[in-house]
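These are the structures, in structure tokens.
Quick note: the coordinates plus some simple rules give every number you see, no bench work behind them. Everything quoted here is computed from the prediction, not taken from an experiment. Cβ atoms are built from the backbone, for glycine too; each structure is taken alone.
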Structure 1
Amino acid sequence: MKATQFEFRFRLFIIVLLYIVGFWAPWTWTAGNYAPPSTTAWLAMPTILDRWGWMHLDVATLLVTWLAILFGFVGAALRVWGTAYLSAGVVHSGAMHGEQTMAAGPYRHVRNPLYLGSYCMALSIAILMPPSGAVVFLVLIGVFYLRLILGEEAFLAGQIGEPYLDYRKCVPRLVPSLRARMPESPAQPEWGTSLLAEFLPVAYPLCLAVLAWRYEPRLLIQCLLVCFGLSLVTRAFLPKKTAAA
């Protein structure tokens, strides 16, 4: 079930491909129509809640919108916090690193804050996809993140050995503990570099919080694409010692 070295090295491209599949939803295409359906999960979920009598359409729409914003900011916080302690160079590297066990910052509460943050962000973005595309995307990207996690855990166990195994026993994999589960190891967080390295997770929730109330999915998709493009540009401005490998 664990990811291969190939998957880890090219994980960004695989993740982008999964996002494209979710937005395009090719299984919904019909003869002569090669475009995704116009309905989004943003509209479909409140409609279902309204039809089932659980809440009025207006209230359900507000709930889905606020949840998307919340997941976006939670994802951004986890990504920035995790990258600040692990360093941007390690986070964006194409190779696995296993010099020592990280038990500082968010890593005292959860072993994989970065993947957890990425999935929260995926939940936030998925409302812009066609309903079936959102479901397929969330399942596929969840499985892919789990494969990456299992691959990294096997690598760290082999590289670090007993110290990492002890850490793994104490700190949960994906459900954060409110109480720190390990003594804090020495670490100097790099907040400025982390914010620059995590431009996309930071910028997109801000766009969503400002523009969501116009209820224009196309506008938000355009914002997402712009944020993604700028995030690739910002990597060029990372300090050389933390630049992606």
Structure 2
Amino acid sequence: MTPTSLTIEAGLQAEQDLLASVCSGDAEFGLLFWQPSDRALVMPRRLNRLPGFDHACEVSAAAGWPVLLRETGGEPVPQSASTINIALVYAPPRSEGDLNRIETGYRRLCDPICELLDELGGTSSLGEIDGAFCDGRFNVNLDGRKMVGTAQRWRQSQGGQRPVGLVHGAMLVDDERESMVAAVNRFNEACGLEQRVRAASHIALHEKFPAPHALARLDELFRLMLAQIYAS
């Protein structure tokens, strides 16, 4: 399975289009793997309210990392051809209700990735990693280092009958850790943010596993999971 090659702006729009199609009832769920054909520092829209934001954007763009805004939460994330993005869009079965909807959404994104890493012979885990960019409780980690960052956004379907979630993962597949960390630290410093991140807190999939068929297997695991959701 080859991920779709898209500019980052087009990839972010494709995720929103997928969310809209499930909200409108045109599709029951959506699954998209896409790989950037360019590079950018992608961050939640709320950061554009910071006093130093415009200056930090200029500094970042001059260094080859233009800033783009996304609709999901989190912190600045570098995106490039070294990243594969996974967008899972679905409406939970009505039997689930709203209790633990956010955590369940993250588990549905993270569990297939963890299963893949364990199958390959790694040790997967979920949780925060000191020094990681866009750190969070639902990082997917390989051998104690962050490999996938996650975020999500929920909307109501047309008519407000059902919630629909876009759950996103940015998976580092090739080693571009040093330049990515430099991009985040450069922006944070220029914007007056205190956080600094470290390359050693991250790992790329192909640093440990060449795994030419890993993405095909991951696609299979996600589709098995989706089949189980809608069979229940």
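Descriptive notes on the structure:
- Per Rg/Rh (Cα atoms, Kirkwood Rh), for residues 23-158 alone, the highest-valued of structures 1, 2: 1
- For Cα extents along the principal axes in Å computed as 54, 37, 35, the structure of 1, 2 it came from: 1
- Entry that produces 23 once relative contact order in percent (Cα under 8 Å, 6 or more apart) is calculated, selected from 1, 2: 2
- Structures 1, 2, by distance in nm of label points 7 Å out along Cα→Cβ at positions 71 and 199: label with the highest value: 2
- Structure from which 3.1 was derived, distance in nm of label points 7 Å out along Cα→Cβ at positions 7 and 167, options 1, 2: 2
- Which entry (1, 2) yields the derived value 22.0 for mean count of other Cβ atoms within 10 Å over residues 119-126: 1
- Identity of the structure behind 0.45 (criterion: FRET efficiency 1/(1 + (r/R0)^6) of positions 55 and 103 (r between Cβ atoms, R0 = 41 Å, to 0.05), calculated), options 1, 2: 1
- For FRET efficiency 1/(1 + (r/R0)^6) of positions 47 and 95 (r between Cβ atoms, R0 = 41 Å, to 0.05) computed as 0.65, the structure of 1, 2 it came from: 2
- Source structure of the calculated read-out (helix-only ellipticity at 222 nm (-39500 (n - 2.57) for each DSSP H run of 4 or more, over all residues; to 500), -11500) within 1, 2: 2.
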